[in-house]
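Undergrad: In structure tokens below, several structures.
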Structure 1
Amino acid sequence: MPVKKFVVACFDDEATLFPAVKSVRKTGYKIHDVYTPMPIHGLDAAMGLRDTSLHTAGFIYAIAGTTTAFSFITWTLTYDWPLNIGGKPFFSLPAWIPIMFELTVLFSAVGMVLTFCYLCQMAPFVKKDHFHLRATDDLFVMAIECTDKTNDQEASDFLKNLGAVEVSTQYKETGWWIGRYDKETKIFGKPVEPAIAQS
């Protein structure tokens, strides 16, 4: 993943952040992401993000679990190892429902957790760049991705006028990689020193 250039603005209040997000979108700047210390209701709509498809993935995983349980039990008890249990028929669907239910829940829960971690690039061994460490404490951080047509100074002044308490230009790796924060940062095996210009 290439290192990209961003104009990063920090806000100290969500009441200032919301109008700023709407103004930035209306002006035409590309918002890379907004980082907040706690969930903020309505921020995804203000950023123009579509609804998540995680529930659809959960439904697919659930159907896979049900199908797996039904297929395996059917194959085992009607073909591979049929047992006469109290005179019941080999294909005894009502007795299988608890197992099918449990595998449905298991596949759905584990699948959604793994999908969520993949989409959010979260794992114990994953290392990512942070735009501002106080984004998990008391600041609301908005990163604007710069293009060839973006004027850094104009963007910085614009964000300051919207109420940003701190604005900086940063070069960051937007992907993730395996590593530790107490070791030297490397991208594809090459050391990288991100340049940060305060404006």
Structure 2
Amino acid sequence: MRAFFAVDLPDALAPAVADAQAPFADAPGVNPVDPEQAHVTLKFLGEIGGRDGGGDPPLDDVIAAGERAVDRAGVAPFEVEVAGPGVFPNREYVSVAWAGVERGGGALAALHEALEAEATALGVDPADHDFTPHVTLARVESAAGADAVRDALDADGPAIGSFSVGEIRLVESRLTASGPEYRVVREFELG
């Protein structure tokens, strides 16, 4: 199964995520994410073993690594505020539009670092970029879409809001023709 560790935004913030997407949601070549699936990815794992075997590393090992990472990070429940817009990789070439974390980034970074260490010890590829805590708003596949995203960056976009984080999740991601479908495999309570 394809999987990642994440912090999910609460359903109550889905309308605010949709508001943040609105300025570019209908632009050509822009694929907005489902606001009800909004999350902060802490560590993308790629393919891991499923319940019926296959894949590497095995699911049980990934779950144990998640438990160790939460212990290792030593992060107590905390608050996250999601607000300012941004893009990857840069303004000149926009492939992802996102909303950044204004508060709680240190705790998210500590969790990411612990998950990165535990996952790479299992043979998962290390991240090939610095960790920037964010909520993906859309993937951009055309110049027209990139222009719409840049215009939104230059305007004062709406803040998404704040929420409490008391757990992280191991999430399965199934790619479908209508977009990814997510299923929570395991929750890990914060200390």
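Since every read-out is calculated from the coordinates, none of them should be taken as a lab result. Fair warning: this is a prediction, and the values are worked out from it, not measured in the lab. Cβ atoms are built from the backbone, for glycine too; each structure is taken alone.
Undergrad: For the read-out distance in nm of label points 7 Å out along Cα→Cβ at positions 88 and 136, a value of 5.0 was computed from one structure; give its label from 1, 2.
TA: 1
Undergrad: Suppose P(r) over Cα pairs in 5 Å bins from 0, in percent works out to 1, 6, 12, 13, 13, 11, 9, 7, 5, 5, 5, 4, 4, 3, 1, 1, 0; of 1, 2, which structure was it derived from?
TA: Clearly, the read-out refers to 1.
Undergrad: Comparing Cα Rg over 2.2 N^0.38 Å, for residues 32-103 alone across 1, 2, which is largest?
TA: 1
Undergrad: Let me ask something else. With relative contact order in percent (Cα under 8 Å, 6 or more apart) computed per structure, which member of 1, 2 shows the largest figure?
TA: Across 1, 2, relative contact order in percent (Cα under 8 Å, 6 or more apart) peaks for 1.
Undergrad: Using FRET efficiency 1/(1 + (r/R0)^6) of positions 48 and 144 (r between Cβ atoms, R0 = 30 Å, to 0.05) for the comparison, can you identify which of 1, 2 gives the largest number?
TA: 1
Undergrad: Quick check: -12500 is what I get for helix-only ellipticity at 222 nm (-39500 (n - 2.57) for each DSSP H run of 4 or more, over all residues; to 500), calculated from one of 1, 2. Which structure matches?
TA: Computed on structure 1.
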